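Multiple structures follow.
Values quoted throughout were computed directly from the atomic coordinates according to the rules given, and no laboratory measurement underlies them. Nothing here was measured: the structure is a model prediction, and the numbers come from that model. Cβ atoms are built from the backbone, for glycine too; each structure is taken alone.
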Structure P
Amino acid sequence: MEIQPANSALVQTLKRYIRFGIVGASGVVVDMGILFLLADPKILGLNLSLSKALAAEVAIVNNFAWNELWTFGDISATQSHWHARLGRFAKFNLICLAGIGLSILLLNAQVRLVAMNVYLANLIAIVIVSFWNFGLNLKFGWNKPATR
């Protein structure tokens, strides 16, 4: 039985989302670790919002590298010159920075309004924002150039 082209595109997108999720999970580990180091009162004790923003940016760099190599590696291979890669990183970073803003709002709302544990609230915020990041990166970041 042969897979139809529409189903093939759906399967490819699903595979990419799973890879994006795995890469995102590595970013969660990076984000959580950096957040802990920066925000924990026993370590550096920095402001929660600043700590979250810095932790998320470090995770963004980690995630871009893995998405460039693995999740969207087939597209990256056809657009591998430095200018294209820099453009993808800029788009990825802008999309994720907007996601960080959303994540900071969600984190603070959960911690301050609901008195949720900061790390559980951070994890929930990351999961919600992952849908935003995948959709926009698929559409604008690693989109395949239109064929003529």
Structure Q
Amino acid sequence: MRADNGDVNRAIRAAGLDETVSGLPNGSASLLGRVYEDGEELSGGQWQKIALARAAVSRAHFKILDEPTAALDPMAEKEVYEQYGELSRGSATLLISHRLASCVDADRIYVLDGGRIEEAGSHAELMEMRGKYYEMFESQRGGGTCET
């Protein structure tokens, strides 16, 4: 089953692609990428937003996103994740990320080390444990030194 135009337009707005799409010669019907003779090329951040918008309107019950916002600035990343959460209700998403701020709202976080699950829990639970997740999160936040 394909997404309808309403879903596509909501995903475009949610991903912050309004300006990008309106600037394309054929709007949301434009061909993207240099693989097409008349394809429009996008920036790395725009491609990531396109991928997130596509994932958001996908009817799949389970989605895997691997570093989906690596090319976005932190403010754009926050907005995209908030909107993605709204658009993808009713499905599960496995998010793989080294940017731990993107994991704060996840229902469950798994910290891997050497291919094994080192810690698991919500953000609050893992912060309370003061283990590896806490240490990494504080390091990325710029919170100074961490006690372990």
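Computing Rg and Dmax of the Cα atoms in Å across structures P, Q gives 17.1, 60 for structure P.
Supply the structure label, taken from P, Q, corresponding to distance in nm of label points 7 Å out along Cα→Cβ at positions 71 and 135 with the calculated value 1.5. Matching structure: P. Of structures P, Q, which gives -25000 when helix-only ellipticity at 222 nm (-39500 (n - 2.57) for each DSSP H run of 4 or more, over all residues; to 500) is computed from the coordinates? Computing helix-only ellipticity at 222 nm (-39500 (n - 2.57) for each DSSP H run of 4 or more, over all residues; to 500) on every structure in P, Q gives -25000 only for P. When distance in nm of label points 7 Å out along Cα→Cβ at positions 63 and 119 is computed for each of P, Q, the one that comes out at 2.0 is P. Consider the structures P, Q: one of them gives 23 for relative contact order in percent (Cα under 8 Å, 6 or more apart) as calculated from the coordinates. Say which. Traced to structure P. Taking distance in nm of label points 7 Å out along Cα→Cβ at positions 31 and 111 as the criterion, the top-ranked structure out of P, Q is Q, with the highest value.
When FRET efficiency 1/(1 + (r/R0)^6) of positions 47 and 103 (r between Cβ atoms, R0 = 25 Å, to 0.05) is calculated for each of the structures P, Q, which structure yields the highest value? For this comparison of FRET efficiency 1/(1 + (r/R0)^6) of positions 47 and 103 (r between Cβ atoms, R0 = 25 Å, to 0.05), the top structure is P.
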